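Bear in mind these aren't lab numbers, they're just calculated from the coordinates by the rules spelled out. Here the structure is a predicted model, which is why all the values come from computation and not from measurement. Cβ atoms are built from the backbone, for glycine too; each structure is taken alone.
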Structure I
Amino acid sequence: MNATSHASDARAHLGNAADDIRAAARDTAQNLKDKARTSASSIEDQFEHVGRQVSAVADDASREVREVAKTMQGALDESLRERPMATLGMAVVAAFVLGAIWKS
């Protein structure tokens, strides 16, 4: 074998090595892209799940607030009918307390 033959073989080996490196880089990039998509999908699913849980909790809280408001309204109506002066006094005290809190 002469020098020209060795140089051709070396170029061929270098070309093959470069092709192998490019293929490995493409495979690695594709694997990373696939993993990123999988992770993004998983995160999206988790956000959706948390969103549904938050929505359910908010619905429950809203329902409970409505029930408390109805109960308080009924109690206030009854108190106004049975003890109007006491109810008025309690309203004045509540307004005074709220005013004091608001000022500070």
Structure II
Amino acid sequence: MKDFKKVYEKSNDIASREIDNELFLLPIYKTTDDISKMYILNETAMAMWTLMDGERTLQEIVDKLCTDYHVSRKTIEKELQELVKDLRSINAIQEKSSR
């Protein structure tokens, strides 16, 4: 993902539940194939998920996480790219628009 100007929003077909500092993403089942799409987010991924609000660009999410966590920009960008790829693969997020 080269373009950090993209904005993502959460799918209405995903329910979430926080348990013991992990966030469980559960598809609202439409087919039996959806049951295999449960996804668990750790604390960092949960912060990224929360910031994907349909308003912030990925760059703004990176900027915020760089401020909140004392981790290199490169590391956050890489982790965010991987998370976006994974969340898109289970239809948990969709691109809203480009700025």
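Which of I, II yields 2.8 for distance in nm of label points 7 Å out along Cα→Cβ at positions 42 and 58, as computed?
So the calculation was done on I.
To test your reading of the models, identify which of I, II gives -36000 for helix-only ellipticity at 222 nm (-39500 (n - 2.57) for each DSSP H run of 4 or more, over all residues; to 500) when calculated.
I
Looking just at FRET efficiency 1/(1 + (r/R0)^6) of positions 18 and 90 (r between Cβ atoms, R0 = 30 Å, to 0.05), which of the labels I, II belongs to the structure with the highest value?
Top value of FRET efficiency 1/(1 + (r/R0)^6) of positions 18 and 90 (r between Cβ atoms, R0 = 30 Å, to 0.05) goes to structure II.
Volume of the Cα convex hull per residue in Å³ was computed and gave 114; which structure, I, II, did it come from?
The read-out was computed on structure I.
Ranked by Rg/Rh (Cα atoms, Kirkwood Rh), for residues 26-81 alone, which of I, II sits at the highest value?
I
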